[in-house]
Each structure stands twice: as structure tokens, then as C-alpha cells.
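Novice: Okay, got some structures for you below.
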Structure 1
Amino acid sequence: MVITNDAQVNELSLLEKNVKKERRKLLVKRFVSNKTLVTGTAMLVFLTLFSFAGPLISQFSPLDIDPANRLQGPTAEHWFGTDNFGRDLFSRVASGAQVSMGVGLSVAVLTAIIGMVIGLYAAYYSILDHVLMRFSDALMAFPDILLAIAIMAVLGPQPVNVVIAVTLAKIPVVARIVRSSALVIKEQTYIEAMRAQGASSWRIIWRHILPNTVSPLIVQVTYVFAIAIILEAALSFLGAGVPAPDPSWGNILFDGKIVIYNAWWMTVFPGAFIVLAVLALNLFGDGLRDLLDPHSNKAIKE
């Protein structure tokens, strides 16, 4: 029988705290040294602040019409100019950022949850694997934009329906990523040992397989976020997404294409923010992959 006194317990507790502290320091050090991740994070912070603070600092409503000042170029009063109805473009682009980023985030979260569940159970149960993966193959046979347009034609042009359409289009991709990782983990020796000890399937899936699939899942979700922004803008541009007059980067571009030669600002500013958002998410995803991958060449060498 081993007897531990209070001094040993305190020493073990202090040692555990020091280990956690060193891990946090190492994580922060790796984050700061990862220029791609820092750049992507800074750009995402800027876009988030712009989407929430932009409508507040603007003195104009994104829906107020002023025909006398229609198609006015960027000025000190209208920073991004005005559109073909005289509406302030800065407030519309900022409000459109809330819609586009909100749709992208909603799609990313829903896709991650649903794709994770499908991928885990498809990998663990062979019967489900054949059914779910064949259904995923059927969805992936259609281009994302065509599938989303078909769903929107049934549901109608509303922001919530855009989230549903894009989520259904991207679930198969995430499900396959999770499934491929889970299939490898499923064959590990410790999983076989858990089965031999009588562990339930639920415990094996959610307590032992899931944690090992989180890293590729998180990285993939950042790319889904970026693709969702592009798809939302495309749907709104085609008139199947967020309906006018509610601002969205896509429908602002649609209004601008009619007067692109006379009012360049109507396409340049929303287009620039779409490019900025997608670039930020791709940089963030690449940097996050390097941070989460212990075998990455960009990891810090002690």
C-alpha cells in the first residue's frame, strides 16, 4: 500500500500546473510564429468589427433611398459612394457583411455537426456506411451551385433557406473527411481493447474516435465557411438568395453590374470584401492546419 503525504500531493499538483502552463506557452509561441494564421486571424477580426461597427458609425441607413444623390462617387459624406437608388453603399456593404458572414458561419456550424455525426456512424457501422456514402455520392454528383439553386427554387429566396441549401450541398464533403479519419482510428489497437472490455459503441465513438477527428474537421470547416460565402453571394447575385432590398454582397454586385461602366464603386467594394473574406478564411485554415498538426514542418523546433 502506497501512502502519499500532503507534501507529495502538493508537489504533484504544482507539477501538473507547470506542465499546463508550459503547454499554453508553447501553443501561444506556435501561434505567434505562424504568420499565416496570425494574418488570417487579423483579417477575420477586421471583417467582424467592420460588419458590426460599420452600420453603427454610418449616419445613413442601408435601406434609405435618396434619388437626388444616386450613383454618387466616394466622398467624405458617402465613403463608398451611393448606388442606383441613392442608398449609402458603405452602410449596405457593412450590413451585407453581417448577412454574408452570418450565412457562412451558420453553414459552417451546421455542416460540422451534421457531417461529423454522419461520418462517425458511417465509419463505425458498415451497413450505414453503404447507405450514407451512396447518398453522399448522389449529392456530390451535382455541382454545389446547381444543387443550391435547385433547393432554393423549392424553398424560396430567404436567408434561412440559403443556409439550408448551402448546408445540404456541403455536408457530404465534411462527412467524408470525418469518415476517412474515423476509419483509421477505428482499426487502432486501443479501440479493439475497448471493445474487448465491453465498452459501448456510444462511448467508443464519442469518447475515443471523435477527439481524433476534430483537427481535420476544424480545418475543413474553415474552407466550408469560405465556400459558403461565395455560394451565398452567387445565389444572391442570381436572385435566388437574399431578396432585395435587404443588403447582401451578392445582390449589391447584381445592382452594380448594370452600371459597372459608370459606377465602378458598386462592384469594386463588395467584390473586394468577398475576396478579403475568402482569403482570410483560407489563410486561417492553412495556419490552423499547421498549428494542429504536430508533424507540420512549420511547427516550432525546440
Structure 2
Amino acid sequence: MLPDLTPVTDPLGWVVVGLFVLGIAADWRDRGTARAVTTAAWALFALFWLLMVPFFAFDHRSVVQSILAAVAVPACLYVAYRLLRGRDSLLVLSRAVGVMGLIYLPFGAIPAFHDALIEVVAAQTHAGLQLLGSTPAFETDEAGLQNTFAFTLASGQQYSTRIVFACTGIGSMAIFGGLIAAVRAPLERRLAALAVALSTIWVLNIARNVFIAYSTGHQLFAREALVGPVMWLFGLEDPIRVSFFVADRVLSQGLAVFALLAIAWLVVKLLPELYVIVEDLAYLVTGEEYDLGRKGA
């Protein structure tokens, strides 16, 4: 059993977001102070992702999220280094991360927001299942949230799957909310880009939840060729869980990366000011400068 790191990661998350927000405020008055504070925020952000790697790898058993968290550690440290060396354009990306945290953390930490979001997503997912002709019982969990789909499998066995906070799509919505808020552009164009991004993410996330729940409840991937390898790869003991892991950890999380890239491309087309962040990301990856014809930041 891995030690529970949430007593460390939860307050660390607030500290990191607080430093990013402090850096945003400092940038209005003194660029040097903003650079120093934001550099510290990126360094602590690297520590946060380092502590999250074991959770994604061994508790959540997500290959995609484990890789992304592991890559985020050196990436955050490199951003801190480049910012400390004077690449002030990275303060725009830093503003985006600060706003992302302000959007995400209240939903993760305040029970009223957290629970309401889960139940809304669960209700819409249940409606989607019904449209496909699937009629699991819609039940409450031990915390009193109506978020659980109870299926009767073809074998007669009862099996339940539920909507949790990670299924709400709030993380992806926070990313785009932060990016759009970070750049300086006319309000009407920012609102248009935000509406496109959030509505697309919401619809795709509900579709993802329906796919995962339907696949699990109807055992779509309980195939002899998959059961053994998937159980070995994810350390499963119950073959009934194979369909869930294939649908969620393999297919949905893999496709989500491409979906987010497509949404990002669309949002940048609507809000070219975001090119400053794209250029910085390209520089961080390749070490070369790019001029993509942005209109400002």
C-alpha cells in the first residue's frame, strides 16, 4: 500500500496556485518580483507533479496520466529556469496556470461545488445511457451522491460504476479557461472562444462517460484476447473490470489527448493572441524561436 500523500499534495496545490496568483498581481507593479515569485511557483509545481506520479501509476493505474505527470516534473523545472533567465513571455503561460488553479481548486475543495458538479454530470450520463437503450439503476453512493449506475450483467451478476470528480471534465475546462483569461484580447472574442471550448469539452466528456459506463455494464471488451494482457498490465484481479480499463484508461484517455489538441487548434483560430503561449511551448520543446504571426498577448 502506498502512503496517502493527499495531506501534502492538497495544501501544496493551494500554495502553488497562491504563488501563481501572487505573481500575476506582482506583474502589475514590478516585473522582477513577478519573475521571482513565479519561478518559485513553477519549482513547487514540479514537486507537486512528482508527488502525483505514484498516485496516477499505482492507485489510479493510468498509463497516460502517469506519463504526463512524470513529463511535467522536468517541464516545470525548465520553465522555472527559462523564466529566471529572463524569458518574460512565460509570464503569460504562468498567468494561465494561475487562473486554471482558481477555476479548478474550488470545485475540488468546496463540497457544495464538488458534489453538485458530480451529480449534474452523472444525471446527464444516465440520460445518455438511456438513449442507447441501457437502463441501469441510478443509485446513490455511500456519501449520498446520486452518481452510481448499477448494472445486471448477462451472467446475472450485479456490477456498479460511478461518476467521480475526475469524470466531470473540470480539469480540461480549467485549462482552457486559464489560457483564454491569460491573454489580452477583446472581451467578446474571449467569451466566444470560451463558449466554444467549454461547450465542446462538456459534450465530449458526457459522451466519454456514457461510453465507459456502457462498455463496463455491457462488458464490451471482455474478450479472451484482451482479458489476460489487460489484467496483467493494470494488476487486476477481477476480469469484470477489464472492460472499464480498456474503455477508460486505454481508449478514452488516449483519445482525450487528440481531442484536447483539436479544441486547442480551434480556440487559437478564434483567439490568435494565444499564439504567444504556443510559441513559448514550441520554444521549450525545440529550443528554437518561432513567429507564428500572433496579434498580441
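Novice: For helix-only ellipticity at 222 nm (-39500 (n - 2.57) for each DSSP H run of 4 or more, over all residues; to 500), the calculated result is -24500, so let me know which of 1, 2 that is.
Specialist: Among 1, 2, the structure yielding -24500 for helix-only ellipticity at 222 nm (-39500 (n - 2.57) for each DSSP H run of 4 or more, over all residues; to 500) is 1.
Novice: Any idea which of 1, 2 comes out highest on FRET efficiency 1/(1 + (r/R0)^6) of positions 104 and 136 (r between Cβ atoms, R0 = 30 Å, to 0.05)?
Specialist: Comparing 1, 2 by FRET efficiency 1/(1 + (r/R0)^6) of positions 104 and 136 (r between Cβ atoms, R0 = 30 Å, to 0.05), the maximum is at 1.
Novice: Here semi-axes √(5λ) of the Cα gyration tensor in Å, for residues 232-271 alone has been calculated and equals 17, 9, 8, so which of 1, 2 was it run on?
Specialist: 1
Novice: Using relative contact order in percent (Cα under 8 Å, 6 or more apart) as the calculated read-out, with 16 as its value, let me know the right label among 1, 2.
Specialist: 2
Novice: Comparing structures 1, 2 by FRET efficiency 1/(1 + (r/R0)^6) of positions 72 and 192 (r between Cβ atoms, R0 = 41 Å, to 0.05), which one has the largest value?
Specialist: Largest one: structure 2.
Novice: Right, here's the next one. For which of 1, 2 does distance in nm of label points 7 Å out along Cα→Cβ at positions 32 and 152, calculated from the coordinates, equal 7.4?
Specialist: Answer by label: 2.
Novice: Hey, another quick one. With FRET efficiency 1/(1 + (r/R0)^6) of positions 88 and 208 (r between Cβ atoms, R0 = 41 Å, to 0.05) computed per structure, which member of 1, 2 shows the largest figure?
Specialist: 2
Novice: Right, here's the next one. For percent of Cα pairs over 33 Å apart, the calculated result is 41, so let me know which of 1, 2 that is.
Specialist: 1
Novice: Right, next: To which of 1, 2 does the computed value 24, 10, 5 (semi-axes √(5λ) of the Cα gyration tensor in Å, for residues 184-223 alone) belong?
Specialist: 1
Values quoted throughout were computed directly from the atomic coordinates according to the rules given, and no laboratory measurement underlies them. Everything numeric here is computed off the predicted structure, so don't read it as measured data. Cβ atoms are built from the backbone, for glycine too; each structure is taken alone.
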